[in-house]
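Following this line, the structures themselves.
Derivation of every value follows stated rules applied to the coordinates shown; laboratory data play no part. None of these values were measured; they are calculated from a predicted model. Cβ atoms are built from the backbone, for glycine too; each structure is taken alone.
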Structure P
Amino acid sequence: MIKVERINETYMDTMEEKVLDLLKDCRKNLSHLSDTALDKAFEKMWQKTVKTLPILDQRTQNIMSRVLQQLRKNLDDRGSSVAQRLATVNDLNTYGHGKFVVSKGNIVSAFFKNLVGQHDKQIKRDQLIADNLINDCRQYTRKKRESRDDYDDTYIREVLNMIDDKLKAHEDLKQNEEFEVSLKLHICGFASRDFQEIHNQFILDNDPLKALEKHKETYRSDFIDLFHERDQCQKKADEFTKTCLKPAIEKYRSKVLGRQMADKMLLGENSQVFGSRILFQNSVLKSLIEEFHFNRYVDFIEFYEVFVKDFILDKVVKYFSAEKRMLQLEEKLMDVVISEINQAIENTEKNQDMKGFIQNICSKLKHRLDLPKDAVDRISSLTNMNTKKIAECLKCSLKEMVTSMKASLQRDIKSKLKNLQEKPEDVLFKRVHGCGKQCPFCKAPCEATGEAHSKHFLSIHRPQGLGHYRNFFSGKLVTDICTSLVHSNNSFICKDTKMWGHPYKKYSEIYPDWRIDQDSSVEASAYWKYVMTHFNEKFAEEYDAEPANIPSAWTDISKSQAEESLK
């Protein structure tokens with residue numbers, strides 16, 4: 001990249017020198033040339049100069065083959081069946097088209113399918129997990145495209161790590177290797193095409209000759225203006241505003257607006273929702289019991305991460321749609337930036353050449369705005385303007401730009417969120433979501449704070465029937481909670497035990513990342529007792545089990561008592 005920038009500078013310096021030489025010759029020999037004659041002289045000089053410029057050999061690489069190589073490394077420790085499958089893959093371009101569909105062959109074992117009777121429901125859960133993951137990966141490649149950097153193998157490694165982390169977080173579903181390979185091939189298919197396009201675009205954008213050609217008409221116009229000694233101040237001010245300041249402001253807005261929106265969501269009434277992880281969880285549960293629809297509870301338990309993200313997004317959209325809050329926040333952000341630009345113009349020494357004047361303005365703004373160097377260099381070349389006058393012209397151009405940009409702010413909030421580098425719902429999600437791991441028995445989310453905790457834990461677990469657990473012999477959903485069961489002499493059977501009974505007291509042999517304290521005195525919250533009692537029959541139908549034997553005391557719990565238990 002540094003080499004490309006140096007060649008760009010060489011090209012621009014060379015062309016500027018040639019234009020000035022041509023200007024000198026034209027003034028010396030024929031002082032009354034028409035614009036047509038000047039145009040012909042410029043074209044002749046341009047073609048001659050371009051032929052003398054050194055050529056940068058930037059060969060386009062086969063990114064898709066590099067992605068396939070990284071995929072093979074990622075799956076290198078899998079079994080022979082995976083190796084055989086990958087051996088047949090020669091071109092990723094045949095993968096990742098259309099929708100990824102979870103097939104029946106992705107379920108772990110026929111024995112488990114027949115025993116639990118959850119075949120179709122597991123396919124549904126796997127499909128939603130796959131869809132959510134594919135969406136995350138598409139967002140990742142979209143962000144990389146917006147950065148306009150060249151492809152690097154760390155890109156696909158990060159994508160593969162995202163897949164591995166997601167599958168590990170849902171180990172309870174135990175998809176087989178066929179599911180993992182098929183999903184990775186699908187994602188690597190569309191990602192490799194995106195990365196190839198990113199690489200190809202980078203080569204085009206950083207071709208010094210093409211970059212020079214983009215500015216050809218500007219060089220021509222500057223040459224003719226200089227020959228006729230026309231005032232270039234307003235023209236250069238408009239050009240600087242349009243090609244440097246406006247893109248930099250839009251990039252800055254995209255970079256910081258999402259976090260500012262998230263910060264706003266932590267104030268006022270929303271602080272009772274997003275102030276802490278516990279407040280957030282209680283807000284979600286309160287919302288659920290107010291709606292009190294069974295399918296919403298199933299979505300919350302089965303697809304926790306997706307549900308929570310949708311909940312946050314809905315809160316963000318509703319808040320910023322009201323009272324023109326989005327517009328006010330954007331205008332405030334823009335006012336701060338414009339004020340700094342005006343201040344930079346005002347405080348920059350005027351008794352210097354154009355190049356020094358523009359560079360000093362850029363230097364004062366670099367803490368906030370990323371101004372494109374090539375565009376800045378181009379604007380400050382081939383000019384003999386009065387910097388005091390250009391400063392006034394810049395202020396006028398800036399006012400017009402602000403009016404235009406503020407008029408464009410009137411758009412749908414959801415469409416705006418898509419274009420932000422850091423989305424407010426993602427910032428809030430990281431704050432209140434925790435690690436996202438769910439108890440392998442009752443599906444309640446881990447309450448440990450910080451990303452680096454060594455053990456997942458919960459203060460109060462839910463009735464295990466909500467997490468699909470049923471009595472092996474009767475098939476009835478279990479009402480006991482995890483802390484009581486790990487204190488008992490009972491055993492559990494699941495995919496992770498390979499369908500063999502395993503003592504609850506030795507649960508850590510199967511789930512070493514979890515800490516479940518033994519305590520037979522702790523009970524489930526009134527909230528979950530009420531939910532399980534009310535939807536007992538429906539949970540049994542959903543999980544293909546028999547309804548639980550609900551303790552008589554649970555039936556006395558009212559909805560208001562359930563809501564009160566959240567406080």
Structure Q
Amino acid sequence: MSCALEILAESGDKQVLDADAPWVVGGHDDADVRIADAPAMPLAFIGCEGSHYFIQPATPEAGLHRNGRPVGASVWIEDGDRLLLGGYRIVCRLSEHGLRLEIVGKARAAAVAPGNGMPPAGAMGDPAVAAAPTYRPRRYAPAPKPTAYRAVRYAIFGGFGILALAVLFLLLAVPIEVVVEPAPDDLRITGFPPPITLAGQRLAIPGRYGVKARLEGYQPLDETIAVSDEKRRFDLAMEKLPGLLYLRVRPADITAWVALDGQTLGTAPLDGREVAAGQHSLRVSAERYLPDTRTVTIAGMGRKEHLDIVLKPAWAMVSIASQPPGARVILDDEEVGETPLTLEILQGAHRLKLEKTDHAPEELTINVVAGVEQTIGPVKLATLPARLSLASEPKGASFTVGERFVGRAPVDALVAPGRHEVQAMMPGYKTVKTAVTLAADETKRLRVTLEPEFGTVFVRATPADAVLEVDGEVVGPAVQRLRLQTLAHRIRVVKDGYASFEATILPKAGLSNELAIALTPLSEIEKLGLSARIVTAARQRLLLMGPGAFTMGAPRREPGRRANEREQDVALTRRFYLSETLVTNAQFRRFRPQHSSG
């Protein structure tokens with residue numbers, strides 16, 4: 001706060017004193033603050049110390065009162081103090097511009113106990129103004145009226161003094177240049193002694209000066225410069241006043257956040273928000289809408305900038321259907337409805353899951369592009385399979401469900417819900433057929449017991465006392481009736497002095513097979529040079545078979561019998577070799593390369 005004194009008279013006249021403190025208050029003509037009808041002498045002195053004001057009575061008889069209490073020494077002046085001096089009431093007003101004395105009228109003073117008042121706020125901590133200073137004026141005496149001679153003398157001395165000061169200034173001053181961009185309307189350089197302009201050149205004595213500039217649309221410039229012999233040019237720049245931003249966002253019923261250069265300004269709309277001049281990055285964002293980011297240029301200088309921003313939706317309409325309908329729709333782990341369904345989905349990748357009772361769930365990933373409608377499906381929901389757990393006694397039976405082979409027991413098979421024909425088969429056992437009905441996602445256990453299946457084989461060997469072996473076990477003479485399980489069996493007929501006979505037979509249920517065997521004496525084989533067992537070049541093992549008779553074909557009533565499979569007796573009269581095993585396709589292709597097994 002600067003030291004300045006303003007007097008507001010009762011009549012409304014205003015006077016501003018530019019002279020330095022202290023100021024004299026009295027009724028005489030030379031008083032700085034003249035009070036009418038007061039004695040023609042100083043009554044009080046007003047001083048300024050460190051931007052704080054104080055008042056001191058000129059004499060004890062001055063009758064100075066402050067807030068109704070007599071003042072006998074210096075006291076600090078506070079805003080709102082009421083003074084009584086020279087029969088007049090005076091109100092003190094303090095502001096950043098200085099001290100104003102409002103003379104409001106005459107009044108009678110009431111004498112009370114003396115008091116000097118407290119120092120103003122902040123003065124206690126400042127040693128420089130801890131106590132109001134005391135001003136000691138010279139004894140007052142009315143100034144004699146100057147004669148004409150004295151006036152001329154004073155004028156001459158004053159002129160020489162001014163000339164001397166001017167010469168001294170010119171000797172000490174240096175030229176300075178203060179450049180302000182842009183050029184201001186008003187430029188002032190203050191200091192003591194004040195700079196002068198001579199022949200277009202500004203001169204100043206080295207020291208500190210204040211530079212103040214004003215230009216419409218710019219911040220007031222208030223800078224301090226230090227003039228020296230080395231530093232004479234000063235380039236200063238004025239900053240533009242901020243611009244006023246008016247921003248509207250549509251749709252108007254959403255909450256949109258506005259950020260400028262990464263700093264949040266608040267929510268739209270903005271009405272007259274001050275923004276520094278220049279380029280800025282503006283971002284407007286709202287839930288479920290695409291953010292709008294742009295660069296805006298603010299002209300500043302108090303000008304208004306209007307922006308109207310339309311945010312685009314960040315979603316798209318997605319239709320979802322399923323077969324069958326009525327499936328629950330789960331989007332990103334949240335159930336949103338049942339198919340068929342159309343809903344708004346935000347752009348990006350999402351996990352979609354469809355669930356329905358008795359059906360297997362379907363999961364898929366969808367990519368949504370904002371503003372692009374799409375249809376998903378209809379998605380086929382497979383019915384949940386049923387589980388059939390199959391077992392057999394004995395183990396190892398082959399199971400089919402319908403026309404599909406599912407494996408060997410024990411086995412678990414997944415089948416569609418509904419009724420199914422189940423068939424269990426095993427060589428040497430009767431086939432078992434049954435039907436089961438299963439619901440979706442049901443598990444049912446099925447265990448079947450297989451009954452052995454037998455066929456009849458008549459063996460007639462010559463000589464009759466030969467021994468018959470079946471699967472390595474001796475069963476008696478080689479002429480007998482055998483009841484064998486419908487499995488492959490190894491038949492061997494042996495007799496000393498004869499070549500043994502071996503063969504594999506497969507009895508059939510409900511049929512009788514006859515096997516006639518004539519053993520060949522070893523003496524005859526030796527005569528013919530034949531061997532009972534040979535190995536071919538293809539590594540096939542062959543057995544020597546003697547003459548015999550057997551039955552081929554099938555009876556009329558046998559299930560699966562073909563038209564050309566009539567039953568007939570066959571007699572073999574010559575010896576021949578028969579392979580112990582079947583000929584494979586690979587072995588046959590060595591004989592006929594163009595053979596195809598189909």
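Rank structures P, Q by relative contact order in percent (Cα under 8 Å, 6 or more apart) and report only the one at the top, that is, the highest.
P
Could you figure out which one of P, Q the value 1.5 for distance in nm of label points 7 Å out along Cα→Cβ at positions 475 and 547 was computed from?
P
For distance in nm of label points 7 Å out along Cα→Cβ at positions 163 and 363, the calculated result is 10.8, so let me know which of P, Q that is.
Comparing all candidates, it corresponds to Q.
To which of P, Q does the computed value -2000 (helix-only ellipticity at 222 nm (-39500 (n - 2.57) for each DSSP H run of 4 or more, over all residues; to 500)) belong?
Q
For percent of Cα pairs over 31 Å apart, find whichever of P, Q sits highest and give me its label.
Q
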